[in-house]
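Please go over the structures that come below.
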Structure I
Amino acid sequence: MIAAIAAAGGYESKVFGAGVDEFRRVLSATFLSIALTGVGCYLLQFPLSRGFFVLVGVIGMVLVLGGRALLRSSVMSARRNGSLQHRVLVVGGPTHVDDIAAVLDRERWLGYDVVGALTPGLGAETPGGVPVLGNRSLLALIARDVGADVVFFAGGGVESAAEMR
């Protein structure tokens with residue numbers, strides 16, 4: 001079952017802990033495991049009662065989804081308490097940076113911790129209190145220096161798509 005969930009992408013960091021895609025992948029992996037068990041028992045001519053097989057499949061599916069829901073609530077709780085955080089660098093105009101920082105601060109369960117901002121203008125910090133670490137031309141250097149895991153681009157951060165790349 002664990003291998004099937006891993007093969008279906010249920011442990012990928014981009015879906016782990018948020019969104020319905022996580023549950024969809026786990027459910028798909030559960031159906032795959034049930035199907036492979038059924039086909040395997042048939043091909044090996046293993047005398048498994050159909051009622052038992054269906055009962056175990058349904059109970060197993062409920063337990064796997066319930067376990068994933070408990071795991072998700074544990075991850076969200078840990079994120080609210082400051083663990084399992086991704087360090088975020090926000091690139092954009094000061095007001096846009098403050099808007100994103102306010103949302104990420106309010107929604108702590110998402111697991112994002114804003115460590116700084118890169119703005120076109122100069123200043124020690126944005127009006128909302130996010131430290132300004134430089135401008136966008138130094139993005140790669142500053143991101144490496146502060147150990148940023150994620151870079152968010154806000155309005156006013158770049159002038160074109162080519163520049164963002």
Structure II
Amino acid sequence: MTFTRWRGLFPLAVTLHNWEEAWRFPAWSQATVGWPRPVTPAEFWFAIAGLTLAARVITGLSQRMGPQSWATYLLVSDGAAMGFNVFIPHVLVTVRSQQYMPGLATALLVNLPVMSGLIYTAIREMGLDGRRLLLVSGGVTGALLAVLPLLFAIGQQGARLL
């Protein structure tokens with residue numbers, strides 16, 4: 001498959017994964033001992049809506065700006081972060097807790113192949129620099145980890161206002 005097709009699948013994969021998590025994650029986080037902090041449905045939905053929208057915007061920017069653009073590096077780096085997310089936390093938490101972590105099915109069956117195909121063809125077909133991609137991917141992963149609690153907090157405050 002071509003990079004263009006993998007890029008088109010990226011926002012769909014993110015959306016499917018986020019829907020699976022939204023369906024069961026808030027209740028799971030409330031019942032799971034050892035999970036850092038339980039989240040309410042409102043704060044979780046707000047956070048994943050923001051992340052899903054961002055994936056769609058980045059995809060559109062990459063399509064408009066071209067293969068060597070900062071938007072394409074950002075897109076593929078977000079794909080790398082989503083690929084990393086398959087293993088930490090989904091696989092790791094499922095194995096350690098011996099219970100299904102919501103999002104595991106789409107992480108393994110959708111995100112892993114889509115994100116792998118996206119990264120592979122970006123380097124092979126689009127000529128993205130692997131070292132630069134690794135650096136940007138680390139930054140994107142760190143930024144996502146930093147922004148997620150902020151999105152949860154905004155969603156929690158918004159739910160209180162309603």
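Bear in mind these aren't lab numbers, they're just calculated from the coordinates by the rules spelled out. Values in this document were obtained by computation on a predicted structure and should not be read as measured data. Cβ atoms are built from the backbone, for glycine too; each structure is taken alone.
Assuming 75, 34, 24 is Cα extents along the principal axes in Å as calculated from a single structure, say which of I, II it is.
This value belongs to structure I.
Still on this model: Given a value of 10.9 for mean count of other Cβ atoms within 10 Å over residues 48-55, point me to the structure among I, II it was derived from.
Source structure: I.
To which of I, II does the computed value -16500 (helix-only ellipticity at 222 nm (-39500 (n - 2.57) for each DSSP H run of 4 or more, over all residues; to 500)) belong?
On the way: I: -16500; II: -25500.
Label of the source structure: I.
Further, regarding this structure: Hey, relative contact order in percent (Cα under 8 Å, 6 or more apart) derived from one of I, II reads 19; which structure?
Computing relative contact order in percent (Cα under 8 Å, 6 or more apart) on every structure in I, II gives 19 only for I.
Continuing with the same structure: Out of I, II, which structure matches -0.60, -0.98, -1.13, -1.19 when log10 I(q)/I(0) by the Debye sum over Cα atoms at q = 0.13, 0.22, 0.26, 0.28 Å⁻¹, for residues 24-95 alone is calculated? Don't skip to the end; give the middle numbers.
Values: I: -0.60, -0.98, -1.13, -1.19; II: -0.52, -1.00, -1.14, -1.19.
Considering all the candidates, the number was obtained from I.
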